[in-house]
Structure I
């Protein structure tokens, strides 16, 4: 079963329109001027490239890549790079705009961007992945840079791919400026300029949101259960971090299918298995279940950490949980959200819940620019404060204005952008 979209809704889903609908609701509340609404409704730049790559068999294959630069009012464009067979222009536009809202919400001096290459990375060898990454970086050319547009890992990419991107870019500039280009990308390995805590940052931020929700609702996490869709970087680290709080993961799934475990998965062993085998398929510590059985599993917390459009009307009716914490971008569609709201199941929205990744990416960027290396304790402390502050602001706006946390998160972001636009004006 594919993790990318709910089968019954795949043909009708318009991710960019879903994000735009949230934006329109928030702009009405903020009272955003019409010209600013128009500027934020579409990205500033849309780059599409086609490039050849020599495969291991000696033949050449053409690849299609995207880089969408949505807005840079608050700082350089910032956003992940996705390698996936379903990458499309509208999806990348939606993800780029969400990065603008995330950075504004978190108070980070970045704008929003997103990129991707349309192919299935599981079908390529390590050497082929390296050549795709290097050719795509070369094709982007001077459209990225440490003070212009800074990519990061996303679905289908990892720290190694970010290091290849960095190395390619560094070797495309003059010798005297080479080492100054390390900050062109974040999410790198520690040895090549990455930051302590970056690999778990998205999940760590998510868990901070969950603990804040639990505190506000007097909900003891010890002995509770979770189901996690997607067991890649975000899902697996979420399981590990929740386990430390006494929350056991009793069902999970990825592109290969779904599994359950009545006593709870050993998060460390399952993460090691997935790292070695590429999916949960064949893991001996769980029982295979259907997609519907996964969504119908009774648990306390649901963490969607796969791709967008996973929770539609059907899934929203099946869910039997007390909280949804969105580790993925756009996992809940409009119909699903409406039903969850009617059922009284709270959602910690994506642009708040999974913004720990871009927050620690910012810390990595700062370290690179200043030739510093912070220890994990410093990174974790700064991230905890940033996430809890943002969570508090969003929930306060949600209560004060009687709106959902998702729209409240958009409102907080748009209010910051509105102030910046009003102070800077429009050139010329």
Structure II
């Protein structure tokens, strides 16, 4: 494994760092001011400063970096990892400025891998251009959605149409008025094998029977800078059968294909969050005096900083290894490492942000610093794309099987 940056990645990294320092970071307060002035606070994608940044990102060749192949920038996971980390430093602004923000990234990947020509033309191309936004509707309030086979939303064929009925919640981006399309996961055949009951269909926002019930909050934050999280109600929602993605019964497999890259992208960006938290912590403790000396000279503070640096370096290496494996042996071959980074990264970054908050005193809880919002966002990652406990259980089961096989005793 050679994690040295190749020439193209190094060039993109330098360009992206310059873009971050010269344009995105100075634009953060402007973005929030313009967002506060909008009639609809969830319409973040219409802010003038973001439109300007997007145009410049495209001109600089910093557009759709997440997507491999001809439809995207053609980068490998290993090439994209250090770039995603940089964008994590300004999580509400940098990813959308580069058209690399979830959930659109995962939806574009689904359409690129499984969409037919008509679906790609109608939905993928506008998403690639940043002209519209999208959402992924899987999680439900009435079942334990950590097991995706539990979902109860029904997708019933009626002639040339599918009819959807059910409830969804925590649907990220759904509050954004520019969110024009939902990828909805539901059951088309409850009698089929457990992992073949689900399918995915495309549901345009203006389809009769689809209601955005309410926005959800995370520790009081509505995340309007990211399009919010919504509860949705589907009541006899009808879409043409041509809106089926892939084949009937393929929904669970598509979801797994979508979540693999999504999990590693979240972890890449989370490392950027941790790096910024460490920078803010160091700046704060060097400038604050308590009990007659700067906080930076307090032993406990130095311990926090040292442990944070060690933890970030460990996480980065594990993420890079995972990206390399995904590139060389595929997502299935990297399954153990994908689970490992999904378990480790949010928990460790949450602890680093928490200590940065502590180092800031009461200021760390306030809107004057990005730390409180970062804490709320990182805490959600311990649920998003599967909760910690599910990944730990699966990882432990695989490890037990591997060890048993090595001993020759069977599973």
Structure III
């Protein structure tokens, strides 16, 4: 499995460059490694692969050796004496190459099962990353709300001062306080959502639900997107699995042809003969040893012809399924690319809007210094600023969530 872990580092190397780590925040790559080690679903697929591989030893056998013992209740008399009992042994052998064909068939099934491990690991990597970005966005939104609550508290102080000098009404103060209450409510809801997402994240890593997940303080969208090699989509494990299944059907047909061949059997019969009394001749009481050769011929071979037809149909089905899945993956890739571009556009727009909202805020503060301030405008600007900040965080999250999908499909 060493090449899988090196693949993990390749997939997420570019993503790790985008992180600005502060404090004791946990790096995503470390968390992904932990998930790959501990996740029970991965362990399930690995055990299934080991079990499928072990079947090679199961099929590397020949039919059971047959032994028989018979006792003559009524002893038949022969020239050399009466036959007392019979012992026989028989061994059937499959046609040349049949056992090798069985091994190849079972090995091909194990190879297809191995792709399940690769697919499951890719999906787990994407799920852990997406959950991590959800936690980041939630935390970032809570911090924005905290900042805005503090900002409104500052405005509330200004409003109280203005009320004292008769330049504002108590309604303005109440409206500012109600807005703070709304933000605090939203922050409390986000905190509960964070705990739920944290539980999901910890379950992906197969650890206690209440383990604290420390996410990065800030994530920056890179100035340029990394190149996307769409040709790699044809080598995606979900598609390679169909190739492995197709190959397993080929091995199944080779095995079917071998099993439709005759089987050869070798055996030996031993018959115990008692001596004839009162007689003296050279072969008196001589035991009988009879080597035997037998052939099992499948004369009525409809079974094998039907299996050949089934294999042909199954190969056609796999080919169609692969094309269908390829179309789906191409659609997912195109959607992810377009949504990531949209996220970048949205981020740029929100950045511009935030700057303009900040300029408007500065104008309001200067207006207060001259003795006039409209707290309705204060609330409007603050609401817009909060909206732009939330949208900006959502754009960053969307960008990286779509990046994980692109990584899943192309790396």
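At a glance:
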quantity	calculated
Computed 3.3 for distance in nm of label points 7 Å out along Cα→Cβ at positions 130 and 394 - originating structure among I, II, III	II
Label whose coordinates, when Rg and Dmax of the Cα atoms in Å is calculated, return 20.6, 64 (choices I, II, III)	I
Relative contact order in percent (Cα under 8 Å, 6 or more apart) derived as 18 - corresponding label from I, II, III	I
Distance in nm of label points 7 Å out along Cα→Cβ at positions 50 and 266 derived as 3.8 - corresponding label from I, II, III	III
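Taken together, the values in this text are just the output of simple stated rules run on the coordinates, not laboratory data. All values reported here derive from a predicted model rather than from experimental measurement. Cβ atoms are built from the backbone, for glycine too; each structure is taken alone.
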